[in-house]
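We did not get these values from a lab; they are worked out from the coordinates using the rules stated. Being a predicted model, the structure only gives us computed values, none of them experimental. Cβ atoms are built from the backbone, for glycine too; each structure is taken alone.
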Structure 1
Amino acid sequence: MTPTQGEIIYDRLRELEANIKILEGLQQHTLAELEKNPVLYWAVERGLHVSIESILDIGNFIISSLKLEKPDSYREIILTLGKEGILPEDFAVNISTMAGFRNILVHDYIKVDKKLVYDILQNKLTDFKQFTKYIKTYIEGRW
């Protein structure tokens with residue numbers, strides 16, 4: 001049996017939620033602890049990276065399912081979700097910066113600012129949670 005489009009998105013959302021739970025468990029650590037412990041730091045950085053990739057995958061899947069024009073960049077994936085009313089537009093603009101952070105993690109990984117990683121861990125996990133809420137609301141109304 002082939003999974004439905006909604007089931008595919010829900011699978012990705014469950015994975016994103018699991019990643020966020022792990023990251024929330026790492027919020028108890030200080031920046032100094034992250035800087036001293038490369039395994040701990042790597043876990044945070046990788047968790048954020050995979051979570052951002054999940055958002056982009058979900059966005060790409062929805063855009064493809066709706067047969068919308070393929071975005072030119074990762075940032076455009078998120079902005080397209082806002083333009084199409086899948087995410088509130090102001091929220092989409094706000095979290096679209098995650099695409100730029102993803103590019104730093106992937107391409108400039110030697111230069112990643114540990115303070116920025118720590119700031120995102122402490123202050124931006126709610127954005128991931130809000131994204132999942134908006135997507136679930138969209139799915140419930142569509143599939």
Structure 2
Amino acid sequence: MIGLVLMMILITADAMARYILHQSLPAVYSITESYLMVVVVFLGMAYTHYKDDHIRFELIVSKVPFGVQKVLNIISHLFALVFFTAIGYEGLLLTLDAWITKASTGGIVSVPMFLSYIWVPLGSFMLILICGLKIFESFNIEVPKDKNLKA
């Protein structure tokens with residue numbers, strides 16, 4: 001939500017500057033496109049998956065028995081886990097490459113690109129953890145809530 005609010009403020013300020021000053025603010029487009037959108041997308045996906053608010057085929061899934069629903073959930077979480085492991089790994093490589101080569105945006109305001117790329121592996125890692133927890137939940141394996149309890 002913070003990313004969305006920042007995008008709204010920056011874009012509104014840029015539009016007002018264009019209207020009043022007849023000049024746009026430097027780097028608003030690149031910051032919005034390359035940084036804030038990445039944050040909103042990858043952290044938003046993790047949050048949506050955590051809240052279980054993603055799009056699914058309720059009409060079809062609701063017609064099959066509960067046991068089949070459970071198996072379908074496990075399979076979908078396994079696919080998501082594998083998919084986001086691959087995305088996170090590639091995002092990590094991209095982030096490390098941008099860090100090592102000191103890649104940055106061009107223009108008046110130069111911002112390091114690793115600050116944009118880092119959200120891909122972070123969001124993917126969060127999704128991987130959430131998928132793993134949901135797989136455990138599907139098997140009815142209880143995760144201890146108290147640190148002092150032994151499994």
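For mean count of other Cβ atoms within 10 Å over residues 24-31, which of 1, 2 scores largest?
The maximum falls on structure 2.
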Query - Structure (1, 2) behind the derived value -22000 of helix-only ellipticity at 222 nm (-39500 (n - 2.57) for each DSSP H run of 4 or more, over all residues; to 500) - result: 2
Requested in this report: For structures 1, 2, calculate percent of Cα pairs over 21 Å apart and state which one comes out highest.
Outcome: 2
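Tell me which of 1, 2 gives 0.05 when you compute FRET efficiency 1/(1 + (r/R0)^6) of positions 72 and 104 (r between Cβ atoms, R0 = 25 Å, to 0.05).
Source structure for this number: 2.
Compute relative contact order in percent (Cα under 8 Å, 6 or more apart) for each of 1, 2 and report the one that scores greatest.
Structure 1 gives the largest value of relative contact order in percent (Cα under 8 Å, 6 or more apart) among 1, 2.
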Query raised in the report: Hey, mean count of other Cβ atoms within 10 Å over residues 96-103 derived from one of 1, 2 reads 17.6; which structure?
Result: 1
Query raised in the report: Ranked by mean count of other Cβ atoms within 10 Å over residues 16-23, which of 1, 2 sits at the highest value?
Result: 1
**Report entry** Comparison of 1, 2 - label where distance in nm of label points 7 Å out along Cα→Cβ at positions 80 and 112 is highest
**Finding:** 2
Requested in this report: Out of 1, 2, choose the structure whose coordinates give distance in nm of label points 7 Å out along Cα→Cβ at positions 8 and 64 equal to 0.6 when calculated.
Outcome: 1
